[in-house]
Structure I
Amino acid sequence: MLGPLGLDPDEERLYRCLVAGGGTLDELTARDPGPRTAELLAALVARGLAVAEPQGTYAAAPPAIALGALLRHQRDQLQAAELALLALAEEHRRTEAARGAGVVEVITDVDAVRHRFAQVQAAARHDVRSLVVPGLEVVPHKDNAAGDDGLRRGVRYRVIVDRASLAEPGLVQLAAASIAEGEEIRVIEKTPVKMIIADGQVAMLPLLSGRHTAAASVLVHASGLLDALIALFEELWEHAYPLWTDAGTELEPLDRRILALLLAGLTDQAIAGQLDTSLRTVQRRIHALMLRAGAETRIQLGWHAARKGWA
């Protein structure tokens, strides 16, 4: 746990022994047997994590002070590295712009595409925009660990999903988990292309027209072309339909999800399969929602849902 502060496992174990109660070298060796106890103690003393007392005993330096200093040092180093990275990135951008290159980067190897896809998300600091097409193969939804990490870091994720994708096995459950983590998901009838945009600085999309699930990709860096891709996403986002939220309505969670998938165009059978429930349950709950809304048709139910903010 303390590895990021520069302590190896043996040093951390001995430091924890000191925190639990100091002692002489022999006493500490008995509590934490090993040939390196003396060496480790000397290292902890040298780093200010342990104190050698006059009586031949050792005690832990207060963790809040000793480890706090290490933590601040690590933060300072990371901040300096971040500033150096930004400076290098800007120098690289100017160099590429000066020679008229670097706006579009082509990647065809499948492993390189997967690596760069994860790298684009890992570098995102503020927001990620994504267009999702059905049948993803290179990086399936369940394998996008970089996206999960980004959400945990507080990066805003906005995702537009092709309606046909909602019929894919397990996708709704994955979407529910992502929404619970803070991801915003909207649905449109058809997404024109698979695409991801990070921080408004780089976009990644297919190389070949009509090959939305193929590995070959292009990276588009800051340029007028990237501005056009961002504008495309924002236009689609404005007209897309929110899948659902996990709060803010008077409906039960299952009813919200049934209604959202119904309004997205899925059949009752497809909704039942996605939510791992029975067709009869789906139909019964839709009927109950219609009664609650005073709707005679499902179209009227959709109109009422929009007015009431149910979906």
Structure II
Amino acid sequence: MPTNFWKDISTPIYALAPMEDVTDTVFREIVLAVSQSEQLNVVFTEFCSTDGLCHPVGKDKVIHRLQVNETERALLKEKNVKIVAQIWGTRPEKFQETAKLITNEYNFDGIDINMGCPVRKIVQQGGCSALIGNPTLAKEIIRATQEATHLPVSVKTRTGLKEHTTESWLSHIFECHPTAVTLHCRTQSDMSERPADYQQMKIAVALRNAVSPETVLLGNGDIFTTEQAEAFVQSTGAEGAMFGRGIFHNPWLFAGPNHAVSLDERIELLLKHALLYEQTWGRGKNFAILRRFFKIYVNQLPNAAHLRARLMETETFDDVKRLTDDFISESR
């Protein structure tokens, strides 16, 4: 029998969203390091192509998305946080092969199927949120994945393509009885531009209760604090919330209520992130990817704009260390 960890987590359940070029093993470890136990329950990998994982050459180009450093693994165990591998694609047989690979060769707690990403180049391939328009294939993908693993299989999706079709779309998903569904309360065309519509989650909860009561429901969209998440859960009947852009506003989001962050803590976490990134990826990943994170550490600091501009020119950890040493010295 599969082990369904989703049912073992007390509500509300809080999850860190899978985000491309964001939630690699380095950033997950950084978030875990400053999170309190029970404040964060589930983290996800970046989404990984099933076609890539099943290709003898392509696998080498995407396998880093499933990397979990030993230091991250230790924090996951210490804080009792579950880690889920997220995958995407269009062919059920590749999902089946990928699910077997993840189950037999990796140490993940679950598998999540991306049916929500609205990025055009992915949608044009028929993957992710494009599957909302192809429910027959979507169900084949879910069932093929479920058949290949004892791990709990969940789905992350949206409320429709150009308009909300929450009830008709999710009725197909719930037919497959996934262990969990995360509903981004926007359509594909909304991207992240329009406000999330939480009424759609209430529709999803009512449908879930009728069709697949064992499925755990999380909501996503415009949730930036745990206080907002708690209100969302109470008002919609969902079991939890997933945080995406909120982590860019505050990496200490899961550090507990009223956690005040000092200048030294911000600089210390920035340096830890940069060093761990360089140690993990070396030249295997462009250091410039790290620059998108700098603003989240320095935005609240005096003369933040000047420091951020200089950080954007860095190419190594040593560059970052020199700049921050100078900044701290000038701030004393």
Structure III
Amino acid sequence: MTKIVEVNDLKKSYKDFEAVKGVNFTVDDGEIFGFLGPNGAGKSTTINMLSTINKPTSGEALINGYNIVTDKNKVRESIGLIFQESTLDEKLTANENLMLHCRFYKVPKEKREERIKEVLEIVDLSEKRKQVVETYSGGMKRRLEIARGLLHYPRVLFLDEPTVGLDPQTRNHIWEYILRLKKKAGITIFLTTHYMDEAEICDRIAVMDHGDVIALDTPENLKTQIGGDIIEFRTTENEKAKTEVEQRYNVEVKEVDDKITFQVNEGNAFLVQFVKEFSIEITTVNLRRPTLNDVFLQLTGREIREETASKKDKKPIKRRGS
């Protein structure tokens, strides 16, 4: 596979604070690559360096073969960038926003109309082309930003927390457009997220925490590293329950959000006997397969706190055409 992004010991410091501590990874041409981690992990800082917004303190990175420090203009021609916060001019129409972007990126005049029509069709906004952006819903604005990022045919589309703050239905629709885009254009998508369902869509994930990439693999391989099934339960006396599980079953036990969790093989058979034998009253019990949140918990000792996500936001996103 051709490497469209190559990162070698990339660092970013602000005085005495190391925001990114020497990360190394590559991204294959045409894949969906994700940064998974909590707020403050260094994800956006890394994206800002790769997109030439911030200069690295040290290290090297190539985008489409161009150096992010010495070939800034070529890098910018090679990428599209969707920020967390909207950067649209809401007093202009969608068409005016896109035309302005064409001028910034020097899209030839004779091709601007064709490009604008094409990208608006991709995100189903053709009929809203002449509408002022301030009248758009949050999901429509995000779709327009995606369209704008595609105008100059980028090789890599960076999505920095692309659906944060959107309702679950809109989030799913946004991802339908993004996955349709990948299938149609073969574009490389590089996203940052703290939503588990978005991370599951990725071909590969780099788990990031405190400025370091602490794991990198496919979602399935990362979950396989956990091994077995997860038992999670609550009792009337959690401390005593933890001790009993450790002593009786010789397993590592964690307590998160008042739930005791541990891993077992063949969880269905184990669970029945466990409930019968346990000496402390169990108030709730659940058996499930490992998730990416479990991966992060095992790697760091804590869960990813989805500060901007509600429980409703965790509706699964279906990956179509895979």
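Data for the structure
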| quantity | calculated |
| --- | --- |
| Given -16000 for helix-only ellipticity at 222 nm (-39500 (n - 2.57) for each DSSP H run of 4 or more, over all residues; to 500), calculated: source structure among I, II, III | I |
| semi-axes √(5λ) of the Cα gyration tensor in Å, for residues 44-107 alone derived as 23, 12, 10 - corresponding label from I, II, III | II |
| Cα Rg over 2.2 N^0.38 Å - highest-scoring structure of I, II, III | I |
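Laboratory data are not the source of any read-out in this text; all were calculated from the coordinates shown. Treat the numbers as computed from the prediction; the structure is a model and nothing was measured.
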